[in-house]
1. Where does the value 58, 43, 33 come from, among I, II, when Cα extents along the principal axes in Å, for residues 94-269 alone is the thing being computed?
2. Give the label, chosen from I, II, of the structure having the highest value of distance in nm of label points 7 Å out along Cα→Cβ at positions 222 and 262.
3. Here FRET efficiency 1/(1 + (r/R0)^6) of positions 62 and 118 (r between Cβ atoms, R0 = 41 Å, to 0.05) was calculated and came to 1.00; which of the structures I, II was it taken from?
4. Given a computed value of 11.2, 34 for Rg and Dmax of the Cα atoms in Å, for residues 294-341 alone, which structure among I, II does it belong to?
5. Assuming 1.00 is FRET efficiency 1/(1 + (r/R0)^6) of positions 54 and 110 (r between Cβ atoms, R0 = 25 Å, to 0.05) as calculated from a single structure, say which of I, II it is.
6. Where does the value 0.70 come from, among I, II, when FRET efficiency 1/(1 + (r/R0)^6) of positions 14 and 198 (r between Cβ atoms, R0 = 41 Å, to 0.05) is the thing being computed?
7. Here helix-only ellipticity at 222 nm (-39500 (n - 2.57) for each DSSP H run of 4 or more, over all residues; to 500) was calculated and came to -12500; which of the structures I, II was it taken from?
8. Quick check on the output: 15.1 is mean count of other Cβ atoms within 10 Å over residues 6-13, derived from one of I, II. Which one produced it?
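Throughout, read-outs are computed from the coordinates displayed, never taken from laboratory work. Worth saying up front: this structure is predicted, and the values here are computed from it rather than measured. Cβ atoms are built from the backbone, for glycine too; each structure is taken alone.
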Structure I
């Protein structure tokens, strides 16, 4: 399959590019397009065969649900059976934007789209190119991140090309994604709202609208036993580069000393070692590659650069990457959720001299 790549200026996307993408989607094909979070891999969310193509192109497990994207709030009625008072408040506050809500689904939504669940995840993105394509296609678009399953999510069209060229019909290049982390997912299908995946819309922001909100335990700890994910990113290893990632916890000085000691020992065995640091700490490390995510004073910068940096370690040929950790409040919850998944929950306590926690 030849993958077409077209440019689309977010300020004034060309009508012919939008119509070409929409035509492919209506015909059951796959189109990767930019959103404000990451690039999505779109297919007709009401077409079981199109959704199967998404799973196959990504190598995605079939029980990992897809998110349906709409271009206007009115389109919700076709795919959602019930909208709770909490859901209405959250939509009023955060739509369009980086928030996905889980509702009871209507029969028109195939089980293949929802991973076999009676609920459906829905997002109303704010990115003008995404909305223009969805509107022109005339159907809800199922769009997980446009990457090979388990790899860091794409924040640029070049990331999509690297992973999926030859597997999908078209890539619409709208420049770098603004947020760099996938949307927050909140389950509003039951009596009490619950965060299933953290993102740019933080717990604190949600609680300012609907009061106290529950957090699924799988967000910051490894799911145990048989586990059926209700939202993307809950069950499987995600966001991981080829390099083995380890998180290192402790004070700044202890973390730097621990990582430098481990890196030296690894390099003596011929391995190529990377360190994921911050603007405040990058000068403390001695490794083959030290990459900064940005300033700790700006968690939005850390989040925006996370996936791009993980991919860069692959480009540089690292065998192992040691990463600093971050406070789990605010956007830090989303950052640590992605880092834990990227590391497969592997962590070292620097205060215990490099012993695994």
Structure II
């Protein structure tokens, strides 16, 4: 059975000889790939494809995450405090990468609701889908095309505090903003489908570990109807739709099901997102992916990772509807031996 067949079986609620396993997006940072591949790490012109393929082959992964690619970021200066390069992304926001920190917003796409109302989407027609096509045509992986919607990307382009204030102060403007972002990402989704993607993953963080960023009723009135239109259009292409959100989204799982989401990814145990419990309540309508804590892969030991992975598989595998992964992606600070142990358990857990 190929990786593609194994994942599709899980989505049809068919239990296979082992659970499918893989990661979303790029899946593994380059630091981890180098550590795992060692001397087999490629430095040539085709390094990205070869290294990611060899990494998945070595681990026995079933999934590859890929994106349609846009124009490269534009370097626009040097940050006066950190001395790091600042770069403008496709959407028009400027960011920088400080030393030992996550990417930081330097200049948002708008400084007021009035500016945001006049903001215009850039043209996505020249995005390149050849990477998706290559994975589909030359491998047996389940090709999971990753893109965004309007919420997570929305605050990345404005800054979290500004975004949250405007959900209260400028609701109509924010709804128009969601529509713009979702319209662009829907175009990318359809481009991904045309290139041969097996499914679409919408990456759209909605929550803290203690609940959604905003009142669920706000999402129901102002956001989910727009998201539902996006999902409906994607599913006209007969593609399943995965949804990634960190945090505790239990209060809005029925809403995600109503939107047409097929698979919920992340399911971080630190956010009370326990897949066996979620399957018992929602498994008829929703499949689940994730549930291995990234911090466990980073700070645990091999025995702990093996025990946690084995217990999760035994509790969640019945009747399919489960894909094993970390609760996000395999970060640079994760331990290679723990990662290999997690995947090895998945391959040992036979019927």
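1. Values: I: 58, 43, 33; II: 47, 35, 35.
Of the structures listed, the value fits I.
2. Values: I: 1.5; II: 3.2.
Going through I, II one by one, distance in nm of label points 7 Å out along Cα→Cβ at positions 222 and 262 peaks for structure II.
3. Values: I: 1.00; II: 0.35.
Corresponding structure: I.
4. Values: I: 11.1, 32; II: 11.2, 34.
Structure of origin is II.
5. Details: I: 1.00; II: 0.05.
Among I, II, the structure yielding 1.00 for FRET efficiency 1/(1 + (r/R0)^6) of positions 54 and 110 (r between Cβ atoms, R0 = 25 Å, to 0.05) is I.
6. On the way: I: 0.70; II: 1.00.
Source structure for this number: I.
7. Values: I: -9000; II: -12500.
Computed on structure II.
8. Values: I: 15.1; II: 19.4.
The structure behind it is I.
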